[in-house]
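Asker: For reference, the structures are reproduced in the following blocks.
Each value in this text was obtained by applying a stated rule to the coordinates, not by laboratory testing. Only a predicted model underlies this, so the values are computations on that prediction, with no experimental measurement involved. Cβ atoms are built from the backbone, for glycine too; each structure is taken alone.
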Structure I
Amino acid sequence: MIWFSKLYRLFFSWLDKLRSYVLILHYRIMYPSLKIDFHTYIGKGATIICCDGAICKIKNTHIAKGVYIKVELNATLKIVEAYIGADSMIVANHHIVIGSHCSVGEMVVIRDQNHTYGSGRLIKNSGYEVGKIVLHENVWVGAKATILKGVEIGKNSVVGAHSLVNKSFPPESIVVGIPAGRINQ
């Protein structure tokens, strides 16, 4: 009976990879500016939106189930050899880079824009402030962390779970808290 169970798992693993290939083909046809290779895996329920005029490159990356990625008009997103955890959200309104060997935990939010407000206007109509986000190579972002505009995380760093990162940190940093601070001085 064990051989049947192994064969069963192997078959559904192959079927899941086929589903991912079909999704990649679908996204490549739907969004001509999206450059995504077939070494990338897209999990069930994941969504990628790449507006016309955007630059989006995803290479050899695991995109887990329920991930939402949106690249707005004239924005740039580059993800290379990374892992994006389940139910995470990445929204590029300006410029986001996730370097090689980065691991992004579950339910992480990475957004390179904030709403502006004031002057008696509705917030939804007041526009955005934007700032580039860069996660250099080998950065680990813990579950439910949020990374905001203008942040650069140096290579070989760790962002603790539930942290709110609103400023940059050098390589080899361990950052935690709300707002995030470095704990390995």
Structure II
Amino acid sequence: MSGTAGRWAGRALRRLSFGLMYLAKPRWDTGVPAPELVRAVAGRPAARALDLGCGTGTNVRYLTERGWQVTGIDYVPRAIALARRKLHGLEAHLLVADVTRLEQLPLGAPFDLALDMGCLHSLPAADRARYAAGLGRWLRPGARYLLYAFQPAPGLVTGLSRAEVMALFAAEFLPDGYEQGRGRPSAWYYFIRQ
């Protein structure tokens, strides 16, 4: 199998795998907005936000209820369908799309905030630089980016070291904070778009 065909097959398998997880309630879907997000937007005026790998839309709903104009992206159609239901008539832009192809999406004006709770670490290493470049394109200077990612650990298939995350975003983002996650090896990373 050629490299391109192999990458396509891998993407299709990952999409199927995640799609199957959304037939039941995925273990990561707590229905509670991330406390780190709640702290990050407290006292900030509502603006435009982008939720990458938004899943069933818990954080999309939280931001929308507070007056933010939110775009949520997930590549699993069922996740987006569940997010639409969760909004209960609130307005948000939800897209079934690939976060490694952000430059091709019609997202409108630049965003003031971006959130990723567990999407980046699930991407193949070869796709992460495209994700970072696309994200940089859609965030205005001074915008905040919050990233939650697993860290490498025995028995975990996915995970990014702190050094890998910093290197991935070094060209366009300034680090603005770091917190070790709770439970499994993970961390929250906070960045400002240069």
Structure III
Amino acid sequence: MNQFPPIILASKSPRRQELLKLMGINFRVVLKDVDESFPENLSSAEIAVFISEKKVRAFDQSITNEIVITADTIVVINGQILGKPENEEHAFEILSTLSGNKHEVITAVSLMKNHQVTSFYETSEVYFKTLSAEQIRYYISTGEPMDKAGAYGIQEWIGLVGIEKINGSYTNVVGLPTHRLYQELLKLV
């Protein structure tokens, strides 16, 4: 049920691509290199929105009849942002920090149509059970955590066995708050 103008997804994330496909949305992927630095004085949500908007503004202003979608997901625990792991040791450190604790996943999404940018974000709370060092090492050995903020994917083994509950959108934790995205896209039709 694709009732939208042509859509560009500016994300190499296979998870975001799969979610859009499951929503029945036709799109093409176009990637731009964007510096993801941000001012130090921003809140966690403001950081996600800032980076998402940076990504969407990287697109040529000649794009008028298409909708460009960009997103940025960050993981926050006790005010500290946990990015993508630099190596396996860093992944172990991140997952050990999340073990037995609650954290937030914030995904900001920016949409551009006819040079107009709309942004929003969703926050989900995720509760991890206490993980053993052996469980963490096993998950790292799969290679899965290396390209993800917070070093995990909720849809992967670690999420299936380690996450006790979430408050908020599941797809937000995957990397794209689909319900809210759909509502925002309807406004652009």
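Asker: So Rg/Rh (Cα atoms, Kirkwood Rh), for residues 97-136 alone, computed for just one structure, reads 1.16; which one of I, II, III is that?
Answerer: Structure I accounts for this read-out.
Asker: Sticking with this structure for a sec: With mean count of other Cβ atoms within 10 Å over residues 153-160 derived from the coordinates and found to be 17.6, which of I, II, III does the value describe?
Answerer: III
Asker: Moving on. Here relative contact order in percent (Cα under 8 Å, 6 or more apart) was calculated and came to 22; which of the structures I, II, III was it taken from?
Answerer: III
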